[in-house]
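Multiple structures are listed underneath, in structure tokens.
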Structure 1
Amino acid sequence: MAVLGAGLLVVGVAAFLPPAPESPPAVASGPAGGSSTLDRAIRMAQTKLTKRDHDPRTWAELGAAYVETARVKADPAYFPKAEVALRKSLAQQPDGNGTALTGMGALANARHDFGAARDWGEKAKAVLPDNAEVYGVLNDAYTQLGDTAAATAALQRMLDLKPGVSSFTRAAYEFEIHGRVDDARKALDRALADAIDPGDIAFCRNLLGELAYDNGDFDAAERHYEAGLLAVPDDGSLRQGKARLAAARGLTEKALAGYQELVSHKPSLGGLQEYALLLKTAGRPELAAQQYALFDEQQRLEAASGATIDLEASTVAADRGKAAQALTFAQSEWSRRRPVFVADALAWALHLNGRDTEALTYADQAASTGWRNATFSYHRGMILARLGRNTEAVAALTEALRINPAFSVVEARAARAALANLRGAG
């Protein structure tokens, strides 16, 4: 792919990637209770280390496997284990240990410490300048820090070195945040075509489902979620996607049942937030309060593991009507990283606190990359309406509903109500 100096991948994926198969290879899920690839990798590393403790490479590989397991299982308890293993590797080999440096960068990204991730990644690059995983760490870190040019450069280098699931899925995100939905879909299709491990297939299917859902294509989203669950039947992200989709289609009881099953087995911050909001909307405030309490507990567990989740906390505080708290969390997150979705969260928190002139500055920044994001458009429209800029507000709210008419069980309804009021006033 060619890269424009301004930091955008400007040539379509299809022009430079080999064509994907017409039908990605089907991969059957393993037997119930079977070992995953990550589980096997961890066991093999542990077995090697029981025989020979001084093995910096194996310690680094074990730490990296723990980081990935934390992501797959949405379990922050693996973060401290990862850090112990990675630091032991670095203690045994302080110089030239690019594998451990890369692992520390991935761990910092997982904990949302993106400044540290950037620093670890740059150290790793000095040791392993031709390693694709290093550039994955750097792409993730620079993306989250809002440095678009550096993120794109890292992604380009990763694609040059190792085109595959990890690089294609990152390319898809790059395209999506710049409003290039078709290119994002093609990149994800290419990633899926390269996916062999069931976990990779489920990961790609979930991203394809989210992309379809976010752009209002609910049938395609459902197909991807179902196909992903054939590969990994207990995948939490896919099950959350199905529950969200049921809510968007007005199947409230089905959605509630899906969320209940999800949080009972694999509670995650996103799942708890969506479940609580749906319960609140469905007129079940006591049950919603229970889910918010579980969110608070999960937040404490994340913090104990070294993770920072102020962005998620700001969103939940806004849902709960705690405007001042939402702003505190959003400002804290903004002090550490400045991607467009944090700009949007800060804009909304400022709006909820009646500071709409300031809010519009951040809403404009959230829109600056061209991301077709219904939530961003809704927030910007409500801020513009409060400022009396009705024509612009109508355009933004209309765009939100055009992108996804059911983007939120609460906000889509609010967008329609606001549009009716604005048009009546016009």
Structure 2
Amino acid sequence: MAAAASALAALTAPAVAGTGDKSPISETVVDSHAVRLVPEITPGSDRPAGKPGSSRLSDPVENCTAPDENGRGSCIEYNAISDLPALPGSESDQLLAAVAPPQWCENAQNRLLATRTQACRIDGVIYRTWVERNGTRTQTGGVDIIIINYSYGSTSESRIAHQVDVTAPKGWGDVLKGSYTGNARDGYACTKESGSFPAKPIQPLSKWHTGEAFFDSTATASGAVGDCASGWGLTFSTPGYPPTHYVDPAIHEFRCDNNTAGRTKPGCVVPWYASALQYSKAVNPELASHVSRAQASGLPGATFEAPLTRTTNATVIRDNRTKACGDAPSIAGKSCDEYPVATSYQGLSAGGTRRSFDGCQLVHIPTQQGPAGVSVCMINEGENDSQGGLNSGFYKSERVLDNDPFRVLVTP
């Protein structure tokens, strides 16, 4: 179990100036009713996505107690989930004011899925009891445990919720007399406001029990940016056996900031989730047509696998625009549009050449394919002007900071 424990307890990170970062994770238990936080679905969160470069979050490991004076002990080990029961809803044991995890959590088995303001992971473990006689262990009970970690925040709040839902779908022997309890932990630039998971019995089987904790960001001063990590530790106990501890890998996915242009309050998001900037064919047909053709030619930005990344560097933005459209012709009612957008690091400041298409009125620029470079097109001046407002409004609403990924989608 050392690997799982270190994933939570060894969270240390460089402090961010002005955030009041702290580490490692604290285990102080607080039992109070927190201010309600409602899960937020942002306009850019069209569907959940897995964290880039991640697969299974923890290697299979076993944590066992030493035999006590009667030769009795217990173990916790990771277990593949073979049959996930229905997610908890209103019938679960609502300790505080917990919410039902979103349906897409069903796909988060042994991996992390997230939107811009929500994160979910489902893990399976086995809790076993045993007796050792003359060096031979005999199992006296076992139960499958399913654990849902669901964390959510808001673009307009400096608070994050992290609830854990636990159930035992099947088991046998002495462990059916057992129970479990939980402690919430915090780390990095946030502190635990409240957390509660009193002891709950393993029986009846297939009953969900819920613990909920709230964490307040310390990155609230103007210009502050800081991460928040949260997690739960569970203790399984059976009468007559030493207790066994299980520490979930922390959900270290949220970033809180008070550094988003146009926003006066701090908020928290999952920064690696590439929210979708949307251009409507009905509202801006020429802009949408250009972006569609540019992406079809191989330029990035349409997918989670190949997103754009935002730049707030004025020099890079100016360089992108000048290299893309600095020699654009003067055509009444038209202006030059470039894709990828100038406020991304994928503009011509990163290298590459220009491409264009039929009808774009830039006949000296060839049509090309591939992921490097930019596309340019003369489009309706009003649509091009409105694009700037769409982009800045999107960055504001989704709290997209420098180097954050984002996608560009063309909608009906």
Q.
Comparing 1, 2, where is percent of Cα pairs over 18 Å apart, for residues 140-235 alone highest?
A. 2
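For which of 1, 2 does Cα extents along the principal axes in Å, calculated from the coordinates, equal 89, 40, 37?
The correct label is 2.
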Q | Of the structures 1, 2, the one that -3500 was derived from, the read-out being helix-only ellipticity at 222 nm (-39500 (n - 2.57) for each DSSP H run of 4 or more, over all residues; to 500) | A | 2
Q: Out of 1, 2, choose the structure whose coordinates give mean count of other Cβ atoms within 10 Å over residues 212-219 equal to 18.1 when calculated.
A: 1
Q. A value of 17.5 was derived for mean count of other Cβ atoms within 10 Å over residues 44-51; which structure in 1, 2 was it taken from?
A. 2
Q | Of the structures 1, 2, the one that 0.15 was derived from, the read-out being FRET efficiency 1/(1 + (r/R0)^6) of positions 204 and 260 (r between Cβ atoms, R0 = 35 Å, to 0.05) | A | 2
Q.
Going by relative contact order in percent (Cα under 8 Å, 6 or more apart), which of structures 1, 2 comes out largest?
A. 2
(Q) Comparing 1, 2, where is FRET efficiency 1/(1 + (r/R0)^6) of positions 132 and 156 (r between Cβ atoms, R0 = 35 Å, to 0.05) highest? (A) 1
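Identify which of structures 1, 2 gives the largest calculated value of distance in nm of label points 7 Å out along Cα→Cβ at positions 108 and 196.
1
No value in this document is a laboratory result; all are computed from the given coordinates. Bear in mind that the values here come from a model prediction, so they are computed numbers and not experimental data. Cβ atoms are built from the backbone, for glycine too; each structure is taken alone.
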